[in-house]
Structures are given as C-alpha cells and as structure tokens.
Structure P
Amino acid sequence: MIPAPFTLRRAATWQALPELLEDALPLGGGQSLMPLLALRLAEPTALVALRALPGFSDIAERDGALWIGAGVTHARIEDGIGPAPLRDWLSQVAAGIAYRPVRNLGTIGGSLALHDPAADWPVALLALGASAVLRQGDTRRVLPMAQFLTGAFATALQPGEVIEAVTIPIPAPGTRFGWCKLAPAPGAFADALAGVFRAPGAAPRIAVASPAGARLMPEAPPPDDPHLARLRAVAIRRAGA
C-alpha cells in the first residue's frame with residue numbers, strides 16, 4: 001500500500017525539536033513506523049527525522065554506566081559496543097531482532113518508543129536495569145525502564161519529548177545474564193521472551209514479555225493462552241532462572 005501524503009522535516013538541534021513535533025511524529029530508523037504508514041494505521045501530516053540531532057547516535061561510558069544514544073542501530077549493537085560481558089549480552093539480543101537489513105536501520109530508541117509487546121529490547125533492558133533518558137529541548141529527565149514502559153504500545157513519553165539515550169549500569173564482576181527468545185521462525189516476532197539478570201549476592205531480576213508489554217516477574221500476569229504460558233515458562237527456564 002501507499003502511505004498517505006506527509007511532510008518530512010529534519011531536526012538539527014534539540015532546542016528546535018519540540019516545536020517541530022507539535023503536529024508531527026518523530027522518525028528514527030523507521031523500521032516500525034514505515035509499515036504502519038504503508039498500511040495507513042498511522043497517517044501523520046508530518047514526520048521529523050531525528051538522526052541529525054547532536055549525540056543521537058553516541059556511545060560512551062559515563063558514571064559507571066553505558067550510554068547508548070537512541071539512534072544507535074541494532075546492527076551496531078550486534079557488532080559489539082561497551083565493555084565485556086555487557087557487550088556480549090547486548091550483541092546476543094540484537095542479533096535475534098528480525099534480519100540484518102532491518103537491524104541496519106532499526107534503532108534501540110525506536111524499539112523502546114513503540115514498546116511492542118513482542119519486541120526484544122524492552123524486555124532485555126528491563127532485565128538489565130536500564131534507564132531511559134528523555135529530552136524535550138534543553139530539559140532532560142531519566143526514568144528507570146520499569147517506570148518508562150507503562151503498557152503495551154505505551155510509554156511515559158510526553159508530547160514534544162523523545163528518547164535521547166538508554167543507560168545501562170556496567171555490571172559487577174561475576175554478574176550473569178540469561179536470554180531466551182522463542183519465535184515461530186528466525187526473524188519473526190517472539191511468542192515468548194525472558195531475560196534474567198543475576199548480580200553476586202542478589203536475587204535474580206527476571207523480565208518477560210506479557211500482553212501488557214515488558215514486565216518484571218512476578219508483576220507480569222500469565223498469558224491467557226495456555227500455549228503461550230508454557231512457552232514463557234520454557235523461556236524462563238532456558239534463561240537460567
């Protein structure tokens with residue numbers, strides 16, 4: 001199908017972005033938004049491209065955490081960013097997202113902003129104890145992932161606000177992470193997802209996909225479908241919980 005007509009704008013500064021977004025949708029990698037436009041499930045009058053924003057694709061270690069700009073692609077994460085073992089954990093998650101052409105364009109910020117209940121990053125980042133850095137002009141606020149992800153296809157983003165970055169605490173030596181994704185075919189959306197983070201001397205933090213989006217257990221309600229409930233149980237077991 002052909003999308004409805006829209007205007008494309010480009011944001012060059014963070015200060016100008018809120019005004020540009022007053023009657024428009026933000027555009028990162030576009031791998032989630034473009035299919036919605038093609039099906040006319042979304043018909044914005046304008047899109048605002050974010051890739052030119054300063055620091056939007058930066059990666060750095062800051063204050064004991066890995067800073068990943070919202071514009072960093074899945075492919076770049078798959079190829080390795082940050083210190084070990086966090087680098088290997090993130091690469092494992094990224095490598096299971098769709099196919100390489102999609103990973104070349106899709107971004108970590110776009111995945112979080114959409115918060116599809118079957119998406120990989122919301123579950124993985126929730127398990128890793130990550131936070132979302134939200135920005136509106138010169139104003140920033142940081143929300144733990146459990147507060148940012150408010151429901152299926154819903155987040156704490158306010159009008160005019162976008163995700164600037166994701167921060168992940170660099171794990172202590174001896175920390176372990178387990179990840180499992182069950183999907184009907186390679187590259188397909190998941191039937192079940194589970195991520196388990198276990199720091200030395202601490203109880204494991206377990207995140208799973210649920211109909212209401214990514215959730216920490218035991219907060220996540222069991223799926224109504226018994227088959228999906230069994231799949232999720234297998235995913236958690238494989239992840240090492």
Structure Q
Amino acid sequence: MPLPCGAGFAVNEQLLLVEDDDAISGALRLHLEEAGYRLHRESDGLRAMAAIDRQRWDMVLLDLMLPGADGWEVCRHLRARHADVPVIMLSARSAEAHRVLGLELGADDYLAKPFSMLELVARVRALLRRIEQLRSSPAAASEVGFGPFRLDTLRRELLRGNDTVPLTLREFDLLHFLVRHPGRAFSRNELLQRVWGAAFDGYEHTVNSHINRLRTKIEDNPRDPHRIVTVWGVGYRFDANPS
C-alpha cells in the first residue's frame with residue numbers, strides 16, 4: 001500500500017528520479033506522489049544531466065547503473081552545479097566500496113536494491129524535514145565568521161567576501177559542527193555520529209574525504225592546513241584563529 005501523506009509533512013517538493021527500471025520507477029512514483037511530492041523521472045544519465053541544468057531540484061534520487069552516463073557521472077555533474085541539493089543513491093551494488101564511493105562523491109544517503117518503498121519515502125521525508133528545520137530554526141539566522149569567511153546558517157552558505165563557496169549538504173554540516181566547537185578535538189567516529197548519524201556506523205573513512213574537500217575550500221594551503229587540523233591519534237580540530 002502507498003504511504004499516505006500525513007498531516008504536517010511538507011508537500012510539493014520537486015524530486016528528480018533518475019532510474020531506468022520502469023517497475024521501480026512506477027512504484028516510487030506511486031508512493032512518493034501519494035506522500036505529496038512531485039516527481040520527474042529521467043531514465044538516461046545524459047537526460048538527467050540536462051534536467052539538472054534546466055532547473056534546481058529539491059532532491060535527486062539517483063540510480064547508479066544507467067544508460068548514457070552512469071550515476072557517478074550524474075552525481076559529479078550535479079555537485080558541480082548545485083552542491084547543496086540532497087542526493088539519495090539507489091543501487092543494486094550493495095558492496096561497501098560502492099556505498100563509500102557514493103558518500104565520498106557527496107551522496108547524502110545510499111539504499112541498496114531491493115529496498116522497502118516505505119523506508120525510501122521515510123528517508124526522503126526525514127532528509128527534507130531536516131533541511132527545513134535547519135532553515136527555519138531561530139538559531140539558524142546567525143552568521144559565524146572565521147578568517148575571510150562567513151558561514152551563513154540561515155541560507156546554508158559559506159561566503160568569502162561576496163563570493164559563495166559551494167558546499168554539499170554534508171560538507172556544510174561538518175564545517176558548521178566544527179566551527180561551533182573551536183579548539184575541541186573530535187575522532188572520526190564522533191564526527192560521523194554527530195554529522196551523518198548512526199545509520200552510517202562503520203564509514204569513518206568518508207569523514208576523511210569530506211575533511212580533505214573542506215580543506216581545499218577554506219585553507220590557504222590544503223597540504224599544510226591551519227584551520228582544520230589533524231590531531232594525531234585522535235582526529236580533527238577546528239582553529240578559528242590559526243597562528
């Protein structure tokens with residue numbers, strides 16, 4: 001049975017589904033539209049990239065095995081244009097290496113096929129609700145400055161002067177968490193639990209990849225970082241005013 005749209009849930013978000021399996025697409029459309037979301041489907045990776053160029057989507061549900069261009073290429077294309085659009089990857093490839101690669105490319109969640117339609121809708125709903133709560137929180141209206149940067153937690157943007165530094169959803173959350181706790185060292189597992197959540201237990205290496213990408217965006221010399229510092233034997237520490 002489709003999951004009904006419950007009271008209080010946001011509706012009318014526009015989701016891009018990139019999936020070449022007609023049966024899976026039909027089931028997803030039934031459940032997601034019943035839950036109040038508007039769904040546009042592309043069955044080809046190249047057409048999906050064109051759809052990403054045409055407009056900004058509230059979320060992308062992305063299969064990996066696609067004709068035209070695979071899901072990895074589509075994800076890279078999306079991140080180059082809309083870094084903060086949430087992505088849930090859907091794949092018959094359930095190997096840990098594929099999930100890690102998906103997370104390192106900037107996916108916000110990963111579901112291996114076959115998956116429960118109810119679980120998929122629940123994850124879509126939870127991810128979109130989390131974004132909405134962050135945007136509507138009174139605390140989110142503040143800006144945090146460090147060096148030449150300003151972290152705008154209402155617009156979820158990192159600014160350097162008048163220029164926006166593109167961050168994915170997880171990159172923003174990770175940087176925001178570190179900036180809120182300057183001078184404190186966190187292990188990779190602590191950062192994984194606080195930023196990604198318990199569902200990602202065991203994927204600490206993706207923290208390293210996100211830290212490395214953040215360093216390329218906020219450090220003068222990413223090979224000699226002074227803001228996101230490695231604390232050997234522990235993890236990482238954020239220094240707001242490095243010497």
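Only the coordinates and a few stated rules stand behind these numbers; no lab work does. A quick note: this is a predicted structure, and the numbers were derived from the prediction, not measured.
The table below lists the values:
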{"read-out": "Comparison of P, Q - label where relative contact order in percent (Cα under 8 Å, 6 or more apart) is highest", "value": "P"}
{"read-out": "Highest-scoring label, criterion being Cα Rg over 2.2 N^0.38 Å, among P, Q", "value": "Q"}
{"read-out": "helix-only ellipticity at 222 nm (-39500 (n - 2.57) for each DSSP H run of 4 or more, over all residues; to 500) from the coordinates reads -12000; which among P, Q", "value": "Q"}
